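What follows are several structures.
Derivation of every value follows stated rules applied to the coordinates shown; laboratory data play no part. For clarity, every value in this text was computed on a predicted model and none was experimentally measured. Cβ atoms are built from the backbone, for glycine too; each structure is taken alone.
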Structure I
Amino acid sequence: MAVLTLLEAINQALDQKMAEDSRVVVFGEDAGFEGGVFRVTAGLQKKYGEDRVFDTPIAEAAITGSAIGMAINGLIPVAEIQFDGFVFPGYTEIVTHMARYRNRSRGRHGLPIVVRFPVGGGIRALEHHSESIETLLGHIPGLKVVIPSTPYDAKGLLVSAIEDPDPVIFMEPKRIYRSGKQEVPNELYRIPIGKAKVVKEGTDVTVVAWGAIVREVEKAMKLLENDNINVELIDLRSISPIDEETIINSVKKTGRFVVVQEAVKTYGPGAELISLVNEKAFLHLEAAPARVTGFDITVPLAKGENYHFVQPERIAAEIKKVAKF
């Protein structure tokens with residue numbers, strides 16, 4: 001076992017998969033010599049050379065398009081986009097080619113690609129450095145979308161993503177890169193993509209979150225300790241595919257449902273999850289499902305983040321409202 005941050009766990013997963021499989025290549029803006037803007041890939045170029053870990057121009061369409069060509073020709077590319085909001089220039093290649101290759105070949109060929117990038121706010125950066133865009137990628141057939149919340153999950157999910165025969169979007173919550181450590185096995189292990197984790201079992205209300213927001217829900221639960229509300233907390237881990245079974249079984253038990261997301265409200269994953277609950281567990285509900293989200297605005301600068309982010313007090317208030325209905 002090693003005690004690692006989320007950032008270090010991702011680095012270890014990349015290191016071990018590169019050592020195991022010479023087809024794995026890592027590249028992106030500053031991903032080589034500097035080890036990425038957050039130093040997630042630090043040390044990999046020195047260990048594996050510039051042929052396997054290298055920098056790219058600031059050209060996201062070239063990064064994602066090149067990944068497609070590499071995968072077609074037998075490599076396993078792990079492409080890094082420097083920030084969440086920089087994905088958009090590469091979005092065309094992701095949606096029109098990367099996601100459709102399996103369907104286009106009538107199931108004969110996949111593209112084993114991982115597109116990694118930091119996601120969300122929390123570092124008081126400009127809006128293109130602070131966005132939660134899981135909706136825009138989770139909506140696309142042919143893509144798997146993963147957002148870990150712990151170092152242990154980050155390593156296991158990334159190993160699974162690299163080994164997946166189809167493209168995986170791997171979003172890394174930047175504000176928890178170095179926030180806290182956890183014991184992580186030294187050896188390779190895998191966490192299945194599409195399987196949620198029950199962080200805490202409970203009987204009164206089901207709360208689903210993912211990424212950095214899982215920790216905010218845990219803070220909210222501490223605020224509710226004197227309210228006699230027994231929360232069942234589920235870490236979704238995978239935006240696409242969604243672990244419907246775990247969520248529905250939980251809601252059938254608790255009869256109440258709250259979803260918490262950092263992303264803006266309208267058309268977000270929270271709306272999809274509430275629809276799922278209404279469709280498959282409606283007769284078990286004791287209260288209307290609720291969502292706690294970011295606001296429908298561009299991520300505000302500096303101290304404005306404090307108001308845009310989902311705070312534990314907001315989460316606790318909504319959980320209490322649903323639980324006491």
Structure II
Amino acid sequence: MSMKERLFGIWLMAMALLSLWAYTAFFVAQMWLNILHAVYLSLAILQFVALNLYLWGPEKLTFGPLKVLYRIFYASSFLVIPSFVFIFMGLISQYHINIPESIDASAMAAEEILPGEETVIYNTGTVYVFFPGYSEVELVCDRRPSKSDDSIVWCSGAAFQHTVSLGFTQENVEGDHAVNGDLYLSPYNKDSFAAFTFADGEFSFEFDDPSAAVKRAADAGGSGFMQFGLIRDGETVMNFDRPRSRCYRTLAELNGHLCIIDSVKMLHFNEFMDELHRLGVTNAVYMDMGAGWNYSWYRRPSGRVVTLFGLPVPWSHNWVVFRDR
């Protein structure tokens with residue numbers, strides 16, 4: 001066996017193991033995108049088929065189409081490394097950064113966790129509570145908000161999207177939504193959806209008739225979107241069975257004020273909910289924190305942007321934005 005053939009074998013064995021690791025990480029981390037799930041599984045299978053053909057002996061392939069197929073399988077191994085990098089970045093993006101400027105609230109009474117004149121962040125040890133210093137809240141669609149827009153003090157993903165698509169259409173946003181007075185009706189309203197709206201300087205959570213709430217916000221020139229209802233009048237309304245730890249986020253009302261609450265580190269959903277109830281969260285909607293969809297950042301009072309989750313996937317197309325004009 002020549003050195004070139006040996007190197008081919010080492011390459012195929014390495015790519016087979018790497019593709020298996022990538023798929024296992026994708027599966028265990030539950031980065032569930034049906035298209036990518038099939039892609040990673042298929043890629044791993046192709047590597048092991050190519051490796052087995054190599055071990056059996058490519059020279060034994062006398063049938064022309066089988067030789068071509070082997071070459072295709074071998075060529076697919078060059079997709080393993082970029083796929084691995086994507087998975088690696090996705091895993092990193094699920095871990096929340098440490099925020100040293102946050103106020104230690106581990107010993108504070110819940111009623112003392114309140115907004116200030118500027119953006120303020122509390123750390124209870126289990127969750128971060130963000131009170132952006134804002135005057136307006138908007139839904140932004142299609143083009144991702146720019147960090148150079150110094151009126152934005154908070155940006156994060158908002159509504160679900162029905163399909164993974166590089167192109168943007170308003171119809172792909174799940175739930176009726178309003179963007180600065182423009183109303184968009186969705187064919188994907190769910191019974192478990194609640195509405196968050198902001199109009200005339202006031203925020204609101206609506207659980208009984210979210211479509212009507214979004215329409216009212218649009219009529220008033222405001223914004224709004226639908227997400228799973230999480231807490232209503234202090235009571236849990238979302239039954240979410242999540243068997244593994246991950247980072248969670250909610251857009252919530254705490255002590256009469258609007259805030260964003262993130263888990264400090266990966267934890268189980270029931271632990272996250274227990275902390276929300278301990279704090280006395282009144283109303284809340286769920287904010288998806290899956291890999292890539294958790295893209296978010298905030299602006300310090302000094303003007304510096306702090307990125308919480310920095311992997312902006314190209315198929316994420318709508319965000320909730322807090323502005324201080």
Structure III
Amino acid sequence: MKTRAVVAILLAVATTTAAQTPSPTPRAYRSSPVDTAHGDRETVLLWPDGAPGALGREPEDKPKLTLYPVPAARANGAAVVVCPGGGYRTLASDHEGKQVAEWLNTLGVSAFVLQYRVGPRYRHPAPLADAQRALRLVRSRSRDWAVDPARVGVLGFSAGGHLASTTGTHFDEGDPQAADPVERMGSHPDFMILAYPVVSFTAAFAHSGSRQSLLGETPDPKLVLELSNELHVTARTPPTFLFHTADDAGVPVENSLVFFQALHAAQVPAELHVFPKGPHGVGLAPDDPALSQWPKLCAAWLKAMGFLDRR
């Protein structure tokens with residue numbers, strides 16, 4: 001059946017731009033590669049016996065999920081793995097992690113904030129392996145956490161948006177023969193929410209800082225193409241909600257525009273909101289009268305798509 005793509009753009013913007021010099025890392029992202037924002041919240045290591053390719057036994061070597069499950073009486077069954085931004089060097093684990101998980105809980109959605117491995121200590125494929133493992137783990141524990149394994153999405157901000165969009169364009173169905181039951185689960189997200197995401201590593205508007213942190217200073221050109229996610233959208237890419245600001249000086253809005261265009265061409269349901277003004281890294285933007293509307297628009301999209309229905 002032919003799917004439909006919906007776009008709601010609050011300001012018309014051009015789809016091409018001149019090459020741009022990346023802005024310095026926003027102050028909100030000058031944090032730590034370790035997620036410490038959640039107090040005494042329960043956490044689960046993605047690999048209890050050690051992550052593949054781990055370079056040590058320090059906290060930054062141990063990717064994990066911080067759990068924000070909704071009690072079964074209020075849960076609608078949907079779940080989201082949250083990927084904070086930070087340029088693949090740090091994790092903005094408060095305003096793009098904890099606060100986001102608490103917002104999702106108000107929608108009846110269980111949230112799982114991902115501490116993924118970042119550079120310069122770790123390069124690709126470690127972050128993607130962590131995100132894929134997170135999706136598998138949530139599905140494997142779906143009964144414990146009152147989650148519908150067919151409604152597990154991913155939400156990412158900035159470089160976390162690149163990671164999230166990578167999971168939606170690079171996935172597998174799991175290995176039914178795996179000894180580890182988690183690895184038997186698929187890594188395909190059922191929906192994506194991308195907030196001011198990094199998407200392309202090849203275009204003039206690519207965020208070179210994220211590319212360098214993930215792939216190094218002289219990456220293999222084939223790998224750069226492989227991780228330019230607008231080039232890998234297919235009909236199986238999950239339905240997607242995108243939010244950006246037109247004058248984002250950190251990650252140009254063209255990243256969201258080209259991804260939306262690729263989704264539309266592949267007949268994947270998608271919704272894009274571009275606001276005229278606003279800095280990079282705003283999270284839920286609770287103090288901005290205009291930008292604070294995007295979580296409400298996102299909730300309406302989730303409801304319209306059926307992801308918030310109790311089953």
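Numbers for the structure displayed
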read-out: Identity of the structure behind 45, 22, 18 (criterion: semi-axes √(5λ) of the Cα gyration tensor in Å, calculated), options I, II, III; value: II
read-out: Entry that produces 3.4 once distance in nm of label points 7 Å out along Cα→Cβ at positions 119 and 255 is calculated, selected from I, II, III; value: I
read-out: Identity of the structure behind 58, 37, 34 (criterion: Cα extents along the principal axes in Å, for residues 71-262 alone, calculated), options I, II, III; value: I
read-out: At a computed 0.7 (distance in nm of label points 7 Å out along Cα→Cβ at positions 143 and 239), which of I, II, III; value: I
